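Here, each number is a calculation from the coordinates, and none is a lab measurement. Note that the coordinates shown come from a computational prediction; the quantities given were computed from them, not determined experimentally. Cβ atoms are built from the backbone, for glycine too; each structure is taken alone.
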Structure I
Amino acid sequence: MRVVIAQMQHETNTFSPVPTPWEAFGKDGPRIGREACEAAEGTRVAMAAFIDLARKARAEIVTPVAAWANPSGPVDSGAYERICGFICDAMRHGCDAVFLDLHGAMVVEGRTDDGEGTLLERIRAIAPHVPIAVSLDLHANVTERMVRNCTVIAGYKTYPHVDGYEAGELAGSMLWRHLRDEIQPVMAWGNRPLLAHTLRQNTGESPMRDFVDAARAAEHEGMLAATAFGGFQLADIPEAGISAIVVADRDRAAAQAACDAILDAAWRRKGDFVYRGRPLEEALIEAKRLGEESGGPVLLLDHADNCMSGATQDSMHVLDAALRIGLTGIAVGPVRDPDAVARMVEAGIGNRVTLPVGGKADMPAIGRKGKPMELTGIVRNITDGEYTVTGPQFTGTRCYMGRTAVLDTGAAQIVVTERNQEPWDRGVFESVGIRPEKHRYLLLKSRMYFRPVFLPIAKGAVLCDGVGVASSDWKQFTYRKVRRPIYPLDE
């Protein structure tokens, strides 16, 4: 058998000013052909599971592209067309099955609000009867077009996401069973008008834990697969919001009943999916007390500037406030500022510099101008910014922060990078010689991915409501396309 296996992953924040060109999908762009296969193998992503299953079946494997980019603004239409082109060209040469590692929240600039659905529709036009398996992120904004144009879908059940491989394994296994005529999968899909805050989608806590548990229960009761999708609320598209997909063997009515039950369970608790913050100074005063009592590290979570939700990762608002109330012993990372990196590279390790850091990006969607901080410090290190994730999330993935420099101001050691990088691994610090457990405070531009890695070494964690296009203060955003009425925009 000949199978096509590909990855196209992007979570689009339509309010983000961060561009998403071809080069954003990898170190210098997506991996193509054999390199795509080699990049995925041995990792914990869905594409790796698809490859393992195909090898077990002794199938001929074609991997046209592996494209993964940090969340950011709408994808460049040229980049999207190139990625889709590799996949569609592979389809035109014929195949027996398709396995796609997708996100489910891709918006393409000037082209489509449903990047995944549009790709699947094109594949269906080329190969109307070829079975297609799709894995999706828990934050997918699932559309009718996606469901209509594939055979089976399974999504992540964890956030932070530590089960990408398992989601791919479930979707892929269903399709292989279908190819062997063991099952005839049918899918039921539905949504509810609820924009759930990402900060309330931690699957280790209610209400998201209960939403996901309802999906797990459906699987235990005989469904082939069931996924509860929290959705990505920072995408201003009609289908944004929570949804669910249930896959059954032949029995569509049973699948639909299970799907409705999963969604109803979440809708009854819609108010619990809304994050309610507090003033930044109040949060930092609590953090200062925790740090002084415990010795740290205490996590300062600058979640509004989290690049894994599409933020610029250069807002200095929280660091400025932390320094003003007297916090010291802070490790900050990373802050994206290519200009500051270039200045520090020019100065060299061990030399003292004074320069504006961060605040280079304007955020017109929330009416904010960039505001750099003028800082003086010593350049402690300069690296190529590359490291490999050790786990437990995205284990084995190679990360590229671009040239990276450490500025030591005395009160803070700041990791400054050329590219956006979520602090989902201690490598963001350890690769530049910083031992995070030795600092009293760790200022992380993170919403959820800090949990498996940094929470185990922390003496406390404080959510800091700063400034950024990943803010949970929805009063800052103007939604124009999302379906209305929708909670909580319309109480």
Structure II
Amino acid sequence: MKENLILISYIISAILFIIGIKRLGKVNTARQGNFLSSIGMLIAIIATLFMLIPEDGELSQKIVYIVIGGIALGAIIGAVSATKIAMTAMPEMVAIFNGFGGGASALVASAEYFKIFSGNAANDDTTTLITIMLSVIIGSVTFTGSFIAWGKLQGKISGQPITYPGQNMLNGLILIAMLVVGYFAVTNMNGFLAGTTEINMMWFYIVIGIGLILGVFSVIPIGGADMPVVISLLNSYSGIAAAATGFVLQNQALIVSGCLVGASGLFLTNIMCKGMNRSLGNVLFSAFGKVDATATGPKSAEGITIKEISADNAAYTMQAAESVIIVPGYGMAVAQAQHEVRKLSDELEKEGVDVKFAVHPVAGRMPGHMNVLLAEANIPYDKLFDMDEINDDFAGADVALIIGANDVVNPAARHDESSPIYGMPILNVDHAKTTFVLKRSMNPGFAGISNELFGYDNNYMVFGDAKATVSQFVETLKEES
């Protein structure tokens, strides 16, 4: 009876996970999707706790304290993280949570390996041992890789690619070595169980160590421009590790949730790669994102003559426009300007201006970063448009206002075959009658290249902090109304 109730609970959890992921696909249902997924996880946790109750109903007080303590500690950490972390730091938090997920899977799989050694495991066949190795390998790679991604996003580690000669070859050799050592760890345990060899835990410890090292070496050479792809991929890794651990534990909820996370992460990674018109191999091994050291002046860029405009004059131009398309970028996130952008949108609409928001799939530092920030500012969902939905509208727009976006609006992607972003789908902001670009300086974006849009005849630069500049737009519009 207990097993049937647990299984039914897992099925309900799986259904809620699937519905939740489906609803996360649309901005206006994303919160509901997140809530349903959370309920599904709560049901799965409660059902799993019932598995600890032995047939006689006797449960040691020590186990109760440990379980309740773990749940309480996790709940506190989750609640504090959700309430204290700024929306601009959401990519870093996602990276850390990916790391924790991978690390948890590796720890649980390691515990099962030790249970096999002690003779307390329910399954000790070769398939189980191989699955344990996969979970440990993927989980440890995810753990350190995610924390390197966090360091790059947080500025603790340089956001630029850290490379050296022969790096890809070394990573390949490390991967091969890890698989070889994993093979010896499995065969050694099989020999120990058969009574033909003595146990040598060194092989297992080496697997963990190599996995942790590979996680560092595989993310270090990836530049900040590729962080959306890296976060998606690490998210997939954490799901795969969880699914492998689920097979080890024969836990259906963990298998289903892990497979969902792994598959959705891979699909999202593919979407991010298409958004940059680059292959996953190119992202992982090309060290894309080195900054051009020649473009360091405050208001200069190589081969580009720019025109500057004051915030007041830019506001007057937008006030007189019939349509304005706002393009948010990472600069808006850094300046935490999303609430001021909402005020600007409201003021322009009071003047009869049609305002829309164009969101590029890889704008920001994680998938959906701009959508999250704009949603936080309560900007209506029906004003947010994906690149494919709005690109044709730029030709009829009077003003395109670019707030901190760089590479996703660079026209060089269309025609400059020597550019590292050549072929990358971009927002057609240059087709608008006038473009205003808000930037602190002329330093290049994470792709490390100058933006030729800045020198176009219809473009004007508005230098300064994005939040302060947009706030000035709002004040000017209020004074004129």
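Upon calculation of helix-only ellipticity at 222 nm (-39500 (n - 2.57) for each DSSP H run of 4 or more, over all residues; to 500) from the atomic coordinates, which of the structures I, II produces -8000? Going label by label, the one that fits is I. When Rg/Rh (Cα atoms, Kirkwood Rh), for residues 150-349 alone is calculated for each of structures I, II, structure II gives the greatest result.
From I, II, which structure was Rg/Rh (Cα atoms, Kirkwood Rh) = 1.04 calculated on? Of the options listed, only II reproduces it.
When FRET efficiency 1/(1 + (r/R0)^6) of positions 182 and 374 (r between Cβ atoms, R0 = 41 Å, to 0.05) is computed for each of I, II, which one produces 0.35? Before the final figure, lay out the partial values.
On the way: I: 0.05; II: 0.35.
Label of the source structure: II.
To which of I, II does the computed value 2.8 (distance in nm of label points 7 Å out along Cα→Cβ at positions 166 and 318) belong?
Details: I: 2.8; II: 5.4.
Going through each structure in turn, the value belongs to I.
If you rank structures I, II by distance in nm of label points 7 Å out along Cα→Cβ at positions 134 and 358, which sits at the top with the largest value?
Numbers: I: 3.8; II: 4.4.
Going through I, II one by one, distance in nm of label points 7 Å out along Cα→Cβ at positions 134 and 358 peaks for structure II.
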